[in-house]
1. Comparing Rg/Rh (Cα atoms, Kirkwood Rh), for residues 136-175 alone across 1, 2, 3, which is largest?
2. Suppose helix-only ellipticity at 222 nm (-39500 (n - 2.57) for each DSSP H run of 4 or more, over all residues; to 500) works out to -23500; of 1, 2, 3, which structure was it derived from?
Structure 1
Amino acid sequence: MKSNVKPTSEEIDRALIDVAAFVFAQHGFAQGTVQAIADASGYSKAAVLKRFGSKERIQDAVVDHAERAAETLAAVGTAVPVGPERDAVLVEALVRMIGERPGMGALVVGAFWLTREAEVMDRLSVAQHTLMRAFGPDVHSDEERHVRVVAAIGAVTATMMANRDEQWTDRTDVIVAAGLGALGHRSGR
């Protein structure tokens, strides 16, 4: 049954930003077009531009949301000491975030390797740094830890993105276990 409840303006903006994030993850900022965002969202190009004004303002909104998503994820781990327990909390939060905002997950994580467009990498560096540091202060100085954190984030994101149409909401435990495995932990914490 189709709901008669119309989305709020904020919900529409959030959905459009997530679609734009996915488009930019696939094509970069230079090649990701407003028309591609409109096509992927089901809105007209004019409607998208009316909400945001320009492609640059869409990019700004996407970067702002990426930074806030990374800060939210990092905050989830702050109450837990660095170690396997924090890793589990962060991986679970990452799975939830990507389930709710797949475009944002694709963009933040995709900027690690999906594109070599300097502007994307530069503009998302704060979000990426925040996300990486959430896993502990040694993440940049300990090469093995760095590789494991990137592998865990990548594994979770790739799996969630590959299965986003399957709606495996009842099997996120397997995805969390894969992320923890990449970090060198068993999923039982």
Structure 2
Amino acid sequence: MGTLFSFSPFIAFALQMRAISAEVTLFSGAAIALVLVLHELSSGRSVKVLEAGAVVLLGALGLYVTLMPSAYSIRGVRLAVDAGLLAIVLTSIAIRLPFTLQYAREQVSPEIAALPSFVAVNTIIAWAWAAAFAVMVLTDLVMLYRPQVSLWIGIALSIAAFAGAVWFTRWYPARVRARAIAARIKVGA
């Protein structure tokens, strides 16, 4: 499965959060993440940091909101989810296993996956995702503490940040490959 598919628990959460209770939305996202983890295990692949983190994050927040129903507003739950997602991504970088690396290794040969530049590219991509989630967290904070700001501004900023990270994830490896090919051609000339 690809990186983007692994965001499906969070996308499901975002799409449902205004129509369904926070508890149901969080638990359904956790269930989707658990299905992804079980699929990885049944396919003989490694459990991904993002998917395992989603199970823990969404499940724990679901329990918290269930036990403390008045503790969070919809905007507060969204902030907690986005901050948790940012924490997952930053933790993956800190432990030198950028979350994108696990997906990328499944798409290339072991020789390429072992290259230091391969890890470096994935670290940069993970930082791009961290930046996108930081924008989303900041947007959530504005929406929480400045409720007069239009909800559509928050939605637009979040979508733009996510779309920017998706674009960068596709663009940056292609740019690195093109530069490497150009360097080889130049050296061979």
Structure 3
Amino acid sequence: MMIETEVTPNPATLKFLPGRQVMASGTRDFPTPEAAELSPLADALFGLGDVTGVLFGQDFVAVTAAPGVSWPELKGDVVTIILEHFLTEQPLFRGGDASGIAIPADEAEDFADDPADADIVDQIRELIDTRVRPAVANDGGDIIYRGFDKGTVFLRMQGACSGCPSSTATLKNGIETLLKHYVPEVTEVRAV
């Protein structure tokens, strides 16, 4: 088994591709060591001490290094942990899969969308799911819809997108422009 790596727009994050499925669907973000306790793989990566974030995607694991950490020094240890995890066929989550794991409150709570905006929200969610999320997954990240209020769309950035120097440009020049074009009711996009 070979683990490929790809750089991302965020210099602190590398994308590791084990050549097999990681998540059956969706993504799972581990922004802290405490959150990583739900996954033996994420927990082991945080155990290196130089890791500040892990994101599982369909076919990748994005790992964010702490400020000042050199990727050439850390990369070998990350590859070893991911390789061992998949070669020994360990479960991705304690308990077998993500279906029984509660989502942390800060991830689960969306802003309360006005029921009168249901059609607008459906359009926004579809554009994010079909156009935005696949593009940012290619860069080792994910963007989650959190809410729509008075023309403003609220999104949560995860993985390589979180803390990326180009995330503001992506949010304003890419996502905001796309949503404004297809959904005229959108006036602004903000990260939360």
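A short reminder: the numbers here are calculations on the coordinates, not readings from a lab. Keep in mind the model is a prediction, meaning the values are calculated, not measured.
1. The maximum falls on structure 2.
2. 1
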